[in-house]
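Read-outs: derived from the displayed coordinates by stated rules, not from any lab. Only a predicted model underlies this, so the values are computations on that prediction, with no experimental measurement involved. Cβ atoms are built from the backbone, for glycine too; each structure is taken alone.
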Structure I
Amino acid sequence: MNSPQRGEIWIVDLGPVAKTRPAMVVSIPLLDDDRALVTIVPHTTSTRQTRFELPVAARFLKPGAFEIQNIQTIPLAKFVRRLGTLSEGDFERIETTLRQWLGL
């Protein structure tokens, strides 16, 4: 499997409670000597309409939003399959909101 790239949407296994779901990769590409960890923003179909949930329309996603407050770093082994890539504009919106959430 190729290393997931920033802006790509993958199905990831987040365990029995959080389920298998789409998530967007936000970390930079891995190098050979890096730990096999990737930071993601999960997608949910159960939204609460908060300022840190960003809806994104993509043909490979059900209606819902990316949960910026739920960023996670997971092992590469949890990635199941690639769904697609977000547009540059959608990725920038998520990146801006992520910086806001983290105070960067």
Structure II
Amino acid sequence: MKVAVIGDPTFVRGFELIGCEGFVTEDIREIRKILNRLIESRDYAVIILPERFVDDTRDIRDKVIKSGQVSPLFAFLPDYTGISGKRLEELKKRISLAVGIKLKL
């Protein structure tokens, strides 16, 4: 299984140096097309994206979870735009739903 990284050239190139397969784009429509294609291929164990695309890709990731697929794992990392905290907020909401109480961290 392979590791893919999607994002702008600065974000992607560093991961390509360590062996990831890079897909360079900043257009959210193109990112969604690439993401769907990678998921359908089932060749990728991990897909790395900039944290700023957490909200824009949520429906695609939810579809993967609902289908019962174990992979790919989605990794969201901060890029040069900085840490937005979107992924942390998403995780807090999901944990709160699972345990039945609102988490305050």
Given 19.2 for mean count of other Cβ atoms within 10 Å over residues 43-50, calculated: source structure among I, II: II
I have 25 for relative contact order in percent (Cα under 8 Å, 6 or more apart), calculated from one of the structures I, II. Which structure is it? II
Computed -15500 for helix-only ellipticity at 222 nm (-39500 (n - 2.57) for each DSSP H run of 4 or more, over all residues; to 500) - originating structure among I, II: II
I have 3.5 for distance in nm of label points 7 Å out along Cα→Cβ at positions 3 and 51, calculated from one of the structures I, II. Which structure is it? I
